[in-house]
Structure 1
Amino acid sequence: MPSTTVTGTEQATPAATVLKLRPTSENGTENGAQQEEPYRYAHLVPHFSEDRYPPLVPFDHVDPGFRALRHPNPRSFLDNATDVVEITPYLGTEVHGVQLTSLDSDGRDQLALEVARRGLIVFRDQHDFIDRGPEYYREWGRHFGRLHIHPTSGHPAGYPEIHLVYRDANSSFNFEISDSITSTYWHTDVSYELQPPGLTTFFLLAQPTTGGDTLFTSQVRTLKKLSPPFIEFLKGLKAIHSGMEQANFSKSGKRGATVRRDPVEHVHPLVRRHPVTGEEALYVNRQFTRRIVGLKKEESETILKFLYDHIDKGGDNQARVKWSPGTVVLWDNRVTAHSAIVDYGESKERRHGARITPQAERPIPANPGLDLGDGKPDPRL
């Protein structure tokens, strides 16, 4: 793989592909020839090492939200908030006046429980959190679970646990489908893993002047919109989630052209139960779900297409996050799905985000009698 050099504060290692950056203002806009300022977060741009990682091994996960259930006031971490607004009745809360960096262990436990209950929480004015850097990001994420290392994405040099999304006037290291009429692509992060993520933290280091919002949907509400007999039918089904297409996307030369762990496929229930709240949620997504186990090909495709269309069109289940500097967003991948909106490309502005992704438990079937086996799909399928 060819080696290039970062124009910024950090040099690439010889075995890495990195970015050449244009000078930008604080919000990510380009300054042109009038002002040549170094990019403030150049040390956090995508780095693509040639390291190889072994397969992930199972681990015991205890959700910190369980500890918060024993607290006399599980929402006391919000006591000093200046404003707490529900974005929609069933999904999303926006919080002002609480600094994430001030939360102790109890506060982080309560946060995990609140994110599980609301699906999505948006914290504004979190500049201190963002500017503490990757060592702090790792310490923060490890409170909530084992940190996932993405097999194909870029990360800050030396910090593979920090997943980065990046697009500017010259390059894109996002997973994008360029021949589609829309950039809306609902997914739950790396659902192909045996133990996919739970509580996830994401923020932007640079953003376009307008656009680049993120859509979220409640998979709890998506499920509840269906008829009871159909829900019972879905509870008896399991599906294959695959990382093959994502790996092939990188192998084709896109997104850094790096695959550091062999791609995997695992079988998960179509309807999962949250271990802390007990809520049941639909667990399929267009990006990674490939086939319903035990059904004929046409049957599987018909049901999955119906469910994907239901997710796409359910505006009453959705919330939209508009980014502003200092915003940090947390969501629970077990009960939500999301999609970036790539509507800012013509502006040539930078959008640079970082994701902290702790893994959680293996998905728990809403139907306790559903046998998932070892999670490996039958090779004959």
Structure 2
Amino acid sequence: MKKLLAAALLLTSTASAETVATGDMGVVIERATGSVLLVDQSERAALARIEGFGDLSHASLVYSPDERFAYIFGRDGGLTKLDITTRQIVNRVMQSGNAIGGAISDDGKLVAVSNYEPGGVRVFDADTLELVLDIPTGGKTIGLVDAPGRRFVFTVWDTGETWIADLTEAEPQITRIPDMGDRPYDALITANGRTYITGLFGEDGMTALDLWDENPEPIRVLPNYGRGQEEMPVYKMPHLEGWALTGTEFVLPAVGHHEVLWVDADTLEETARTKTHGQPVFAMARPDGRQVWVNFAHPLNDTIQVIDSVSKEIIHQFQPGPAVLHMEFTPRGHEVWLSVRDAGKIMVYDTRTFEKLREIDAESPSGIFFTARAHRTGL
């Protein structure tokens, strides 16, 4: 009788429990208020505002493999773990004085944070947020990404070195690669985890590493191109994680120039250039690769241009509003969400017709992060 009663109670409890699916969700950073907005893609709606994240003026986040937890990296050095199913902060640590993003290991067990002050990278247990490893670098670290095999790759602004931290064993293995260039400011890793590319602020060109090589060495990319040719003012540094890969070509925002560059993904040789409305910040590919959407630095940051990746020509231009800071495509690319900071809006557009589908109120929105990122290397 007791077993039957227990089974009946279990069935009743299971039937009445609310099912929360995370695959349609996303988190929007509200940079001015230290809050985030939980959103639903299919409903094109805000679900909840959660507060208490500190300084989000330059914030990013990563997701746990099951899409339940978001790890939010604040500019003030705060690392906050958010449970998006309960809509609550479950843990928060102040791990440095000034942080610049982070990454999660491919197995979802470790979260690493890149720091300006005191510099270096700190690695935490993803479950408890207890410190696992402190990696001093002697300088500001940028371009921190995850790589296959429980590795983190990052670069040091001050020394021009890229470090590879392999954490598969109890004793971490650190590889340091010098001569990456003068003042690397950001980096990306390709979705297959093979190519790591840093952008250089102090000299023309970029630098790549082939992470499939047992002993990766710097590979110069576009060595004769950059801000040094004309010494143009740079109003905002491009975000390299927003670089696009369309078929066999990268599309890169040019530092200080009103154009994007097309680069062969295999040879890393330039193939074309497209003139743009202003200095590009993000050049992001629709998931099928057919379109590249570009936003721009101040004072031309009210405009979006859409480039066809076959013709490499601009096929659409419009002005969503003042200060378009970020773009995020739905996983299959039928829609794109834009954060329009100074309008206090998130705007949703159809990527085929370019029709505006919805506006969502938000407090100074910036980064938009859908949970599909949980399954992609480097995001």
Structure 3
Amino acid sequence: MSEFPHVLPTYNRAPLSFARGEGAWAIIGDGTRYLDLGAGIAVNVLGHAHPDLVATLTEQASRIWHVSNLYRIPEQERLADLLVAHSFADTVFFTNSGTEAAELAIKMARKYFHQTGQPERVEILTFEGAFHGRSTGAIAAAGSEKMVKGFGPLMPGFRQLPWGDLAALKAALSDQSCAVMLEPIQGEGGIRPLDDADLKEIRQLCDETGTLLILDEVQCGMGRTGRLFAHEYAGITPDIMMVAKGIGGGFPLGAVLATQDAAAGMIAGTHGSTYGGNPLACAVGARVMEIVAEPAFLSEVNRKGGLLRQKLEGLVAAHPDIFEAVRGQGLMLGLKCRIAPGEMVKAGYDQQILTVAAADDTLRLLPPLNITDDEIAEAVDRLDRAAASLNG
């Protein structure tokens, strides 16, 4: 009998191990370089080993790592100031991950109605195809069989609606409704953007019914779409928003942003985190914010996103048996495939390019936001060769 793996076998890992990284490149021990269009699943917004982040982390590590939230943390306060200055929010709570951010968002919304004398308002409406994390609360919110099977009983108080079905949403909103929770662009669900007009209508429906709007920008936020946050394109603001992934540039960090009103119930003792908002994470996060929130940087993300999309449209036309369409925004793009996307991921390994599969037969392309034009051209050439190998 074989010994059970010392690392719990919950992942189907690729047979690759990277020793170091440089910008958009991940490098294995023998020096072979892979062009990284996954960026650690939209995490490494400034690529691997960005010199500013290395310097910031090293400098902070030489001073102090952890004190807990029993004390003031200047680095945390600085990052909160930056997030508030560049968003709708009045206040921020720091977590270690997107999943933790989802848990607080759920608690905050329900606490709001308890605080305002409407404790019966606990139901949170979500959309099919959503992904909000792997905790028991987050899987109950998403509700897909793949995530919930075998983990019951599930946390009650969630109702899943068909993706983008505003008629169903309007019918579901009631005096029991607490919040609508959604991703402006579904990531794990297959790079499925919600139309700006639909997002505006959802905001209006929430306003009309006194329901909170929670946006999950864990994957689509932090400049990935060419705006700091994806909802900005629709000209609306949420009441509560989850961010993570790119906010730490590779260092584990997440946050919940909220208006003063939505956060009013979260008084001392209602939530906490031992590691959340530690000096190391927040020092790095502040440097990421300083770089990514710059209008010139975001303008470049938009331009590069347009360049990549144009080249991908050509790729789809060249391989109609493999690809169906391109969708997404900025540098959060998906190739809708006519084959299982995992086949393209594996074919990409032979061409030394890294991509990420998603639901709805979609191949995710989530490169570092500072990828160069030459690297974009090289990436599409490698995808072309990978697709050709499957055609052959």
Value 2.3, calculated as distance in nm of label points 7 Å out along Cα→Cβ at positions 132 and 156 from one of 1, 2, 3, is from structure 2
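Please state which of the structures 1, 2, 3 yields -1500 when helix-only ellipticity at 222 nm (-39500 (n - 2.57) for each DSSP H run of 4 or more, over all residues; to 500) is computed from it.
It traces back to 2.
Here, each number is a calculation from the coordinates, and none is a lab measurement. Please read all numbers here as calculations on a predicted model, not as lab measurements. Cβ atoms are built from the backbone, for glycine too; each structure is taken alone.
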